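Below you'll find the structures, each written out as structure tokens.
Taken together, the values in this text are just the output of simple stated rules run on the coordinates, not laboratory data. What you see is a predicted model; the values in this text were computed from it and never measured. Cβ atoms are built from the backbone, for glycine too; each structure is taken alone.
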Structure I
Amino acid sequence: MKILIAGCGQVGQTLAQELSAEGHDLTLMDSDPQVLEMGMERYDVIAIQGNCASMQTLHAANVEMADLLIACTGSDELNLLCCMTAHAINPHLHTIARIRNHEYVEQTYRMRDTFALSMIFNPEQQAAQEIERLLRFPGFLKRDSFAKGRVEIVELRVDADSRLCNVPLSALNAIVKCKVLVCTVLREGQAITPDGRFVLHAGDRIFVTAPSENLALLLKNLGIVQHKIRNVMVVGGGTLCYYLANLLQNSSIGMTVIEADRARCVELASAFPRVEVICGDAREQSLLESEGISSADALIALTGLDELNLLISLYGQSCRIPQTVTRLENLTETGITRDLTLGSVICPRRLCCNSIVRYVRAMQNQEGAAVAVHSIADGQAEALEFVVDEHTLHCGEPLRKLKLKKNVLLAAITSGGKTEIPSGDSTFAIGDSVVVVETSDDVILQLNDIFA
């Protein structure tokens with residue numbers, strides 16, 4: 001497909017990386033020639049310099065022949081105008097816009113036809129929802145949901161004193177006393193699709209597929225103590241913090257925010273009277289201690305600086321805070337953080353890119369496209385959910401008779417509201433939901449693509 005990306009910042013660069021790898025014809029638009037040059041050096045793309053919302057720039061990018069426009073500049077208003085203008089030139093164009101300002105979110109959704117929007121995405125709002133889910137199940141580093149919340153893939157770290165350390169996967173169910181499946185292991189930065197003989201080592205990060213009702217039992221039988229989250233300390237009062245406060249304001253969780261900008265503190269305190277807002281520099285140890293960091297149940301580092309978030313989370317770990325969540329935008333790609341004990345790591349741009357990639361694949365393959373796409377194992381594996389339809393091969397056949405492509409795993413089947421971790425005798429039928437995990441280089445657009 002021919003795809004235009006307006007805005008070559010962090011989100012635009014990540015989308016260029018993902019979509020160019022899948023073979024799409026990409027054109028990047030931005031007013032900054034330096035970021036365009038960087039994009040051209042890294043990816044197989046065409047670059048157009050100019051105002052993304054002007055007809056002149058859009059015509060230069062050949063918008064008349066485009067299938068999709070993704071507007072992800074740093075300005076919500078520019079993104080909306082870009083989509084409206086492009087759609088006026090090409091009425092058949094699909095448009096996706098990034099909208100971050102909470103004042104625009106509801107009205108943009110209601111007026112999406114007026115703005116000619118096919119889809120809206122909000123990285124900070126998606127990240128806030130992910131953090132809120134992690135706070136409900138402290139103990140997991142990451143959670144991804146499938147089959148309307150009936151199936152989850154959760155991330156755990158194997159520590160030296162873990163009950164899983166030096167245990168072969170064939171003995172896993174005897175330890176956790178419920179049916180789960182380790183679908184991927186991240187060892188020394190390398191994603192592995194394990195079999196039953198695979199032995200877990202200290203330092204491994206494992207991605208476990210389980211029915212949602214088994215999550216509490218999984219933690220209990222692994223000896224992972226669940227500390228109920230009652231008070232949270234958040235460092236950084238930006239847009240992500242705003243969305244998180246909005247989610248937590250009616251819960252039983254108390255929230256303290258430390259923010260350096262006084263005007264922003266006043267804004268947060270006015271919007272959320274139940275939130276305690278502290279104006280100060282979180283780099284000062286005395287401030288963190290005076291505000292009770294050691295008694296917090298969770299520490300969430302959400303500043304705009306990866307290095308500061310990293311430092312704060314490491315300090316939180318030294319204070320033995322039960323749960324830490326670290327926002328990282330760039331350092332996740334360097335490998336520097338691989339061996340650090342940071343707790344959960346959130347990357348907003350990665351979360352939203354998963355949704356956009358799913359939309360693009362659905363455009364390519366309108367029948368049988370994935371209904372959910374999640375990137376796991378530091379982007380080295382994908383977990384996808386498909387709904388079995390009349391075109392799906394091998395319906396009703398036992399899985400032991402099927403031959404799947406290399407590094408592809410069928411992780412869960414949901415039928416009639418019941419979820420099973422599949423065995424060789426399992427089958428799927430029309431209407432079932434199937435979760436697939438793959439670490440191959442092949443792009444899986446529909447369920448039939450998993451078969452060899």
Structure II
Amino acid sequence: MNLSATDAVNDENAPVLPVPDADETAFELGLWLSGLESFFNVHNYLFADEHRAKAAARDWTKEFRLTHSTLLRCSRLIFQLGKTLKEDDSIDEFDFDFEQDAASKAVEFTADEIYEFSQIVQESVQLNEALLRAAPLKFGEWTAWSNLLAGKLKTTKIFSRMIEFAEQKGEQFLPEILRNLLETKPLSLATQTDLRRVLPHFGKILQWLNEIDKMLKNDEPLKPALLLFSRIYEQIQELMGFVNNRLLRFSNEDDELFGLLDGAAYTASIELRKVYQHELAGLIEIRQTPLIYAKMETAYSLLNDSFQQTLVTFAQLIEPNIEPTKLFPNFQSKLQQSQILRRNLWQTLQVVQETEKNPEKTKLDALHKQLNDFNDTTLHFLFYKDMETVERFIEEVLVTPDKKDLVPILHRFGAYLETLFGQVNMRTVLAGHPFESN
């Protein structure tokens with residue numbers, strides 16, 4: 001028997017959907033509001049693969065679509081918060097505090113403030129939709145819209161409070177063992193003070209990256225993650241500014257902490273250029289889903305692995321014998337996979353180069369076996385963008401019977417494998433694990 005919608009709601013056997021946690025909802029809302037704020041501030045030179053002079057000529061409709069999808073997401077999250085207040089008569093306001101950090105301030109907002117903010121967001125959604133109907137949209141319209149929306153959102157107290165709440169929560173996103181070491185291990189007052197001030201910056205960056213990781217794993221639309229990458233860019237700049245300021249005031253440049261802070265700032269600047277000037281540049285114009293995924297995955301991995309490894313060095317300053325896997329359990333699997341990948345890449349490279357020099361039957365049989373084994377067991381340890389290229393080379397080699405045609409293919413494949421081997425060998429998790437060919 002078919003149940004009507006009303007019957008389904010009243011059916012006691014119907015599945016009960018979990019009520020979203022107010023704390024998590026507020027964090028997610030603050031996260032995306034921070035992304036909106038930063039997207040307006042830095043987008044023009046972060047994700048556009050062009051000179052500013054060319055910006056005025058191109059179509060900026062994609063930027064309007066990103067703000068529209070984010071506003072809809074924020075509207076849904078605000079509705080969830082309002083519903084929590086409405087369903088619990090004992091609550092007339094939200095009050096979030098962080099007991100584990102005495103420096104954190106309470107973040108409060110009332111039902112009236114939520115309602116006021118929801119009205120502004122809904123009006124902004126409608127205005128955004130109206131502007132999209134006027135596409136194509138140019139740089140002038142984008143500038144006017146971004147300034148208008150940023151101004152409207154900032155007129156409410158809840159906008160800044162939500163972002164503040166999300167950032168306070170992000171500052172706590174550090175390995176528990178690292179926080180415990182900071183509390184229990186004897187350190188000089190200066191070192192303890194510096195670590196207590198710098199480590200929360202890493203927590204925020206890793207928390208925002210963690211949300212991007214969830215989007216990658218859940219197969220969500222990925223272009224909205226550009227807003228989170230906008231915020232991460234500002235967070236990294238803030239971190240570098242703080243560290244460089246502190247280095248200028250350091251009295252002893254031979255201090256171990258000075259070297260760690262200097263290395264952290266330098267590493268952050270390198271990864272910043274790799275990600276924002278290469279992987280994410282021009283991504284907003286890309287339409288192919290596999291390419292978007294590949295670039296997002298690489299950008300996330302570069303930043304996440306780098307900042308996790310930097311946190312390991314700070315932890316080892318406090319406790320020299322601590323293993324990286326104690327802080328980040330995923331390090332062990334990443335290390336094992338990277339070591340297997342590096343070894344198999346090297347073996348494949350050797351077989352490819354030997355077959356190129358002497359493409360006899362026995363060599364070809366050994367090559368085909370090596371390529372099939374690599375494809376079946378190791379290929380998935382590569383980043384998505386490299387997997388596709390290696391797959392194409394393998395397929396081309398396997399279906400090319402003529403030696404005359406095969407040799408130039410093997411030459412190109414060998415050159416690519418050599419470059420890829422070098423890139424894998426530079427992975428953060430392989431630091432301290434030099435490659436031995438024998």
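The table that follows gives values for the structure above.
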{"item": "Which of I, II yields 0.75 [FRET efficiency 1/(1 + (r/R0)^6) of positions 177 and 233 (r between Cβ atoms, R0 = 35 Å, to 0.05), calculated]", "result": "II"}
{"item": "Structure with the greatest value (metric mean count of other Cβ atoms within 10 Å over residues 161-168, set I, II)", "result": "II"}
{"item": "Computed 11, 35, 28, 17, 9, 1 for P(r) over Cα pairs in 10 Å bins from 0, in percent, for residues 25-144 alone - originating structure among I, II", "result": "II"}
{"item": "For 17 (relative contact order in percent (Cα under 8 Å, 6 or more apart), calculated) the corresponding structure among I, II", "result": "II"}
{"item": "Ranking I, II by distance in nm of label points 7 Å out along Cα→Cβ at positions 129 and 353, the structure that comes out highest", "result": "II"}
{"item": "Which of I, II yields -8500 [helix-only ellipticity at 222 nm (-39500 (n - 2.57) for each DSSP H run of 4 or more, over all residues; to 500), calculated]", "result": "I"}
